[in-house]
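Next up: the structures, one after another.
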Structure I
């Protein structure tokens, strides 16, 4: 998971449910085998190109750029990723 998406999870939870709940969500994420990848210049460049081509959030562009880099799927329920299905593999969760 790109560290940018980790931050997005935190701030969205914080806004909706408050700081205490956001902290609990981050703690829950440590229970899973996520590897957090920093957003280096190369990943920023790929995310920015995706953002230039698609009307999606910048944080989602980082998830997509990381999937491209790793030749991996984005696992999501976020319908915004439908806009990227021609460029990335998506595994949909409901």
Structure II
């Protein structure tokens, strides 16, 4: 799902950290191609919302939400914690 404005961002956060249906783990992509976890987006919401509203290319502007299907090495660019994977062992 693309994030084009602040309402898209709010809707994505309200959806929760898992896709419905299926319960697959979601992560956010930012303007520089990095990934952020749902937890980070909630914690840094004000900073991210500012970047989305002003279309800042500062590494905080969330541009989309996707499922981490099979990448066990996907990490959060802010916390460096792994992002949950749907089909990883």
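Read-outs throughout are calculated quantities, based only on the coordinates presented, and are distinct from any laboratory measurement. This is a predicted model, so every value here is computed, not measured. Cβ atoms are built from the backbone, for glycine too; each structure is taken alone.
What the table shows:
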{"item": "Ranking I, II by distance in nm of label points 7 Å out along Cα→Cβ at positions 31 and 63, the structure that comes out highest", "result": "I"}
{"item": "Structure from which -17500 was derived, helix-only ellipticity at 222 nm (-39500 (n - 2.57) for each DSSP H run of 4 or more, over all residues; to 500), options I, II", "result": "I"}
{"item": "For Rg and Dmax of the Cα atoms in Å computed as 13.4, 38, the structure of I, II it came from", "result": "I"}
{"item": "Comparison of I, II - label where distance in nm of label points 7 Å out along Cα→Cβ at positions 7 and 47 is highest", "result": "II"}
{"item": "Source structure (of I, II) for mean count of other Cβ atoms within 10 Å over residues 23-30, computed value 19.4", "result": "II"}
{"item": "Relative contact order in percent (Cα under 8 Å, 6 or more apart) from the coordinates reads 32; which among I, II", "result": "II"}
